[in-house]
Structure P
Amino acid sequence: MRLAVFTDLDGTLLDHGSYSHAAARPALEALRQRRIPLILASSKTAAEIAPLQAELGLGDWPAIVENGADRVRPGDLAKDAPVYDRLRAALAELPDHASHFRGFGDMDVAEVARITGLSLDGAALARKRRFTEPGLWSGSETGQDAFLAALAGKGIHARKGGRFLTLSFGGTKAQQMAAIMAELGCETSLALGDAPNDIEMIEAADHGVIIRNDHGTPIPPLPGEATGRIRRSALPGPDGWNAAILDLLADLGL
């Protein structure tokens, strides 16, 4: 069996509040010893993920960035962002609908740091977007529905994550996972996540784990749970991630 592991970050491998992965060290070491690819799949930018890949010692494994809008390898940090520029231009054409949406492009580094809990340096990396625009909605549910409908008319998709409403022109973690599996020649996939934007990836994997989410919108019951193909962690964040990885490795005879 050639296994590849795909994982969300915030609230999954990383603690919701501290962004620490310390509790997951035993499982991280188990994957490293078995040379099992660990693919980070996040709403984070390539600029944010690069230092984390280095810290985790993931070498040249690719990463899925900006909610599945693209996949990159370490060092692939293009400076131009034509897709993001087009996205921001489309928002500017919807002043009435977008008046209650405040994206990262509307915020300075200090504001992004405040609402995410990131350091100023981390917030600066989070603003280096190439494909997607996360933001906060402050209006009514009815207003949000109208906003999303207007966006759809421009070919823009919206996904609700743990904290933000993220806009893009498409691409999912599941699609990127399939492409990476083919590139790496892997046969079996394991996907872990804690928020609705992870559902497609978890459902598409051979084995899925829903990490307990105590802070945002949880993942509803999924069909794969009835057969045991998808399971839920008893613990949240990296504690739940650690236990789930070790359990799956044992169950798969690895």
Structure Q
Amino acid sequence: MAPSPCLYIRSERVSRSPLRPSLLHRLMGHRAAQPVLPTLDSKFGGIPYVEEAGLAWEGFHFLGQLNFTQLSEAPAVLPRRGLFALDRDLRAPDCSVNSFRVRWYPEPTEARARPVSPPPCVGRWETRMRFSAGWSLPGGDAWEAPLSSGDAQLRDTWNAWAPSGYLEDERSPGTHRLSGHRSAGLDAPYAFVPPPGRDSAPRAYAQLLRIDFDNASGFQWGTNWPYVLLHPEDLAANRLERAVVTWANA
């Protein structure tokens, strides 16, 4: 039941215009913004960091990327360098296990970056990721396990307890969470395909990232959100290319 350190992620727009202007924006005379953030930055939208020659973008939209060298207060279990990126495959059915492409670059550098024309992005705005340290608590069944089933008052008090710095991703809409305890949404059944050679039980995996809707970036998921899961042994070995993305309750 011990708290677990995490990082909260919030978005900050970097332009007065979106990457994809709406009809209203166009009627007001706004043109599409050009990406401005550096290729190696942690961000949603903009120009992604890519090392592969000829990486195909047909059907894919760039969601965002995390550069671990920019996470000064990251929990000890996370890598100290490397860049993790997610692209959404719009050809896959909504909320399917094949909805995202995972990319992991253990030693990203400007010299290794391939020139990339700005691909379509999931969000309409380019946003900079801002990080703040926090604490997560066990969610769902794990949180309520110590309680007596017959004491409703204790249960209500227990579930209402949340001091400052805890559970901000659940109490502040538009806040994403990196690392920490598994969220309550993962208690419900969900589709899951393990990486080759790993346990097929979803509970054997750590929650690397939970992605909320994001008004600043301009994307939302409805009642199911994407969760990035990783086996603890792969996390310890910095094998983030073996992460899997699933959809579960918010």
### Structure responsible for 0.55, with FRET efficiency 1/(1 + (r/R0)^6) of positions 22 and 86 (r between Cβ atoms, R0 = 41 Å, to 0.05) calculated and labels P, Q on offer
P
### Query
Between structures P, Q, where is distance in nm of label points 7 Å out along Cα→Cβ at positions 70 and 174 highest?
P
### Origin of the value 2.9, where distance in nm of label points 7 Å out along Cα→Cβ at positions 134 and 182 was derived from one of P, Q
P
### Message
Out of P, Q, which has the highest value for Rg/Rh (Cα atoms, Kirkwood Rh)?
### Response
Q
### Query
So helix-only ellipticity at 222 nm (-39500 (n - 2.57) for each DSSP H run of 4 or more, over all residues; to 500), computed for just one structure, reads -2000; which one of P, Q is that?
Q
## Note on the structure
Cα Rg over 2.2 N^0.38 Å, for residues 54-197 alone gets 1.12 when computed on, of labels P, Q, structure P
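Values in this text are rule-based calculations from the coordinates and carry no lab data. Worth saying up front: this structure is predicted, and the values here are computed from it rather than measured. Cβ atoms are built from the backbone, for glycine too; each structure is taken alone.
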